[in-house]
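Okay, got some structures for you below.
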Structure 1
Amino acid sequence: MTGASRRAASAAAALLVDGLLGDRPLRPHPVALFGSAMTSLERRLWQDRRLQGVGYALAGVASATAVGAMLDHLPGGTVLAAYTAIAARGLWVAAGQVQRALEAGDLDAARALVPTLVGRDPASLDAAGIARAVVESVAENTVDAIVAPAMFAALGGAAGALGYRGANTLDSMVGHRDLRYGRFGWASARLDDAANLVPARLTALLVAAVRPASAGAITRAAMRDGPQHPSPNAGVAEAAFAGALGLRLGGPTTYRSGTEDRPVLGALGGSEPAPGDIARAVKCSQHVTAALAVALVGLSMSRARRPGRR
């Protein structure tokens with residue numbers, strides 16, 4: 001088996017392990033430890049300047065990649081790193097918890113759970129707003145927590161998987177457009193945008209593949225609406241999910257730092273998300289994950305059987 005074949009098989013195995021176990025066996029979670037270390041570094045390094053933010057981003061990604069490079073020399077290291085970087089089951093479970101709270105009519109509980117998925121101000125959200133926020137989060141995090149780390153593991157092994165997770169974690173920590181991080185977090189945000197450029201579009205293709213009856217609507221929504229979103233990647237994934245589910249996403253979005261008027265994404269004439277649409281979004285994410293795992297296994301087998309290999 002070649003190195004490329006092993007990496008693809010390892011990424012597929014990590015998707016399977018995470019889907020079955022989630023991240024409960026990882027205590028304390030390595031990503032949480034990384035976040036704590038980077039918070040300490042931020043306290044020492046922070047200045048309201050881009051240059052300091054560039055150094056911070058490079059230090060974080062370099063350290064995560066270095067740990068991955070060491071794991072690459074260990075048996076099963078790529079599987080372990082990719083499993084650490086993938087968070088599929090956690091995403092699905094968190095979304096399901098919000099849905100159950102909404103269906104029980106417990107808006108306070110649903111609002112309390114929203115911050116586990118999105119950075120919006122939960123106090124401003126009614127039941128419809130919460131449903132929309134969770135569906136959008138499932139779509140965006142199918143890229144960040146599933147497709148991207150698996151893709152980077154298949155391409156770059158443990159170093160690729162952990163390097164990606166480092167960049168994505170830094171974006172979630174400091175990549176905000178507010179007074180503290182507008183300059184300091186600029187490099188982390190741009191690095192995450194670059195890292196997710198291909199995975200976001202791969203996610204849209206996978207959504208179309210697992211929802212072939214809606215492939216036309218998915219493609220049109222992703223191409224028409226995705227570029228209107230302020231994120232070059234989240235809009236593509238959210239529009240693809242909206243097209244697949246026949247929903248209308250986007251619109252006014254309130255964060256603690258203020259309200260943004262997001263473009264409307266998805267099916268023309270689509271409905272506003274309801275609590276039951278959360279389960280449909282999760283199911284779509286699960287099917288995307290399964291399709292990606294099958295594709296990675298196929299890639300691994302094709303590489304292993306390539307003529308001239310010994």
Structure 2
Amino acid sequence: MSSFFLYVANGALLGLLYALIAMCFVIIYRSARVFNFAQGEIVVVGAFLVWTFMSALNLPAWISVPLAMIASTLLGVLIERLIRRPLVGEEVFAFVMVTIGLLIFIRGVVLVIWGPEVRFFPAVLPLTAVKVGPLLFDRAMVIGGAVTLVVAAVTSWFFNHTQLGLEMTAVAEDHQTALSLGISVKRSIAVAWGISGLLSTVAAIIFLNGKGMTFLASDIGFSALPVALLAGLESIGGVVLGGLIVGIAVGLASYFLDPIFDGGVSAVFPFVIMVIILLVRPSGLFGWKKIERI
């Protein structure tokens with residue numbers, strides 16, 4: 001029975017990590033109505049930046065981590081300025097294709113700069129396990145779960161109770177209306193991409209702490225995709241609940257189904273859940289309902 005609870009608890013912690021990455025999807029979509037398929041690649045860039053500062057340049061963690069966060073934030077702003085902004089007014093399909101192209105481009109840049117070999121991510125967080133009775137948990141994942149809850153609460157408050165957050169939401173609804181109200185559309189969207197870049201580095205530290213990494217670690221972006229879609233791409237609180245649903249489903253699939261089918265079922269199970277829910281509710285579990293006049 002203890003092994004069952006271990007699978008479920010580890011699945012929940014994994015789901016909270018997915019939720020943190022999915023928040024990057026939601027923040028950009030909620031502010032700019034753009035879905036960033038290259039989110040996993042931005043996470044990997046953040047990871048390699050931390051590795052560069054700590055392992056290659058031998059800087060302490062208290063300097064390396066803030067530098068990596070600043071660099072990732074600037075990367076997000078740069079992507080918005082050079083790639084997203086010139087496409088304002090274009091069809092949604094153009095944005096989709098550009099983010100897919102960005103995914104391929106960033107992977108190529110990572111390979112050119114850091115190479116394909118395995119790099120060992122420095123232990124920014126303690127490696128000692130957290131013991132709860134007979135169960136042992138990865139301390140980085142436990143810390144990450146707490147960080148996700150705090151980030152979700154702060155982000156939700158930011159969008160609902162601050163001037164800039166309300167402006168970003170207004171920009172997502174309609175650019176022309178936002179401009180007529182004196183809102184800076186360019187600033188709002190740039191802030192969203194910057195926040196996404198910063199959170200990507202936080203997620204990279206939790207995900208890869210003390211582990212080996214290559215450019216293929218970017219696949220976690222696709223693993224977090226079902227969480228973002230289940231939440232409806234607009235609800236911050238829904239992302240947390242969606243992450244728990246997906247994570248626990250992965251844990252249950254690992255416990256019950258993987259032994260039967262020799263593994264692999266848990267990897268695709270979140271996407272099965274996503275398809276089923278979206279067939280019933282296309283806007284996701286917590287997506288905003290829109291009323292349009294005809």
Structure 3
Amino acid sequence: MPLPSKITLVEVGPRDGLQNEKNIIPTDIKIELINRLSDSGLSVIEVSSFVSPKWVPQMADNKQVFAGIKHKTDIIYPVLVPNRKGYDAAKQAGATQIALFAAASEAFSQKNTNCSIEESFRRLEEVAKLAKQDKIKMRGYVSCMLGCPYEGDIDIVAACEIAKRLYDLGCEEISLSDTIGVGTAGKARKMVETAASMLPLEHLAIHFHDTYGQALANIYACLEVGISTIDSAVGGLGGCPYAQGAAGNVASEDVLYMLNGLGIETGVDINKLIDAALFICQYLGHKPTSKVSRALLAKREAKQEAGQKNS
């Protein structure tokens with residue numbers, strides 16, 4: 001199969017990338033990050049999650065962030081919701097698309113949401129029914145598709161059946177997530193092929209973490225079988241709090257650099273994306289994990305140093 005001619009990048013940095021930061025990030029910094037990302041040409045930016053501040057204190061300002069960003073008409077700004085309470089809050093805030101999530105691992109479901117997979121679906125069914133009535137679009141995530149920090153390897157067919165259940169609930173797009181970043185290219189390809197045997201390929205997305213440095217190879221393998229939507233986080237932000245050594249999401253800049261090299265259209269300006277990465281990482285006090293951003297930063301610093309010497 002030829003590679004797709006166009007890819008949609010779903011930016012998850014403001015939500016999945018920041019949610020586990022220990023120090024609370026000021027609301028205005030989050031708003032500035034999202035506005036910078038909006039200016040880069042991205043068409044989907046996941047803004048926040050409407051979860052209990054007790055469990056995810058970093059997202060306690062979800063309403064303020066959603067209200068404070070510049071909403072561009074050609075950009076979708078989804079928010080994550082875990083249950084009816086989260087849905088009601090997201091709807092009140094004005095969200096037009098929500099993201100639902102389920103786990104492919106029973107143990108991870110218990111740890112992450114304090115309920116079984118079946119219990120989580122009962123909650124999601126209630127939310128999905130309301131979203132349909134309110135004409136709010138839904139996206140779904142399946143975590144731990146290729147491995148669980150508690151159960152180890154995951155049966156790929158069973159994992160894809162979870163994806164099918166989310167699709168049947170009404171989620172227009174299902175993101176297949178390697179939450180702890182243990183996947184390799186062959187497993188990633190099999191994951192997509194198995195899921196595509198159960199639901200339409202065009203309704204699938206991929207979501208890789210880069211713990212073992214395999215994310216770009218995994219993405220390329222999925223491109224070869226027709227995937228055209230990729231989740232990523234600016235600066236490589238994020239990481240699973242339940243997995244030792246788990247790195248962040250694959251960096252948006254690294255994915256974009258690869259896609260540009262392949263001649264695949266995204267509509268995203270890589271320099272503006274890198275500037276957004278440097279902005280948030282400078283605030284957080286560390287350099288981006290993205291090799292592309294680090295290379296450009298080193299190039300800029302060398303140029304600046306040379307200019308100072310010449311002056």
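Out of 1, 2, 3, choose the structure whose coordinates give Rg and Dmax of the Cα atoms in Å, for residues 77-148 alone equal to 12.2, 36 when calculated. The value was obtained from structure 3. Ranked by relative contact order in percent (Cα under 8 Å, 6 or more apart), structures 1, 2, 3 are led by 2, which has the greatest value.
Rule-based calculations on the coordinates, nothing more; no lab input. Predicted model, so just to flag it, every value in this text is computed and none were measured.
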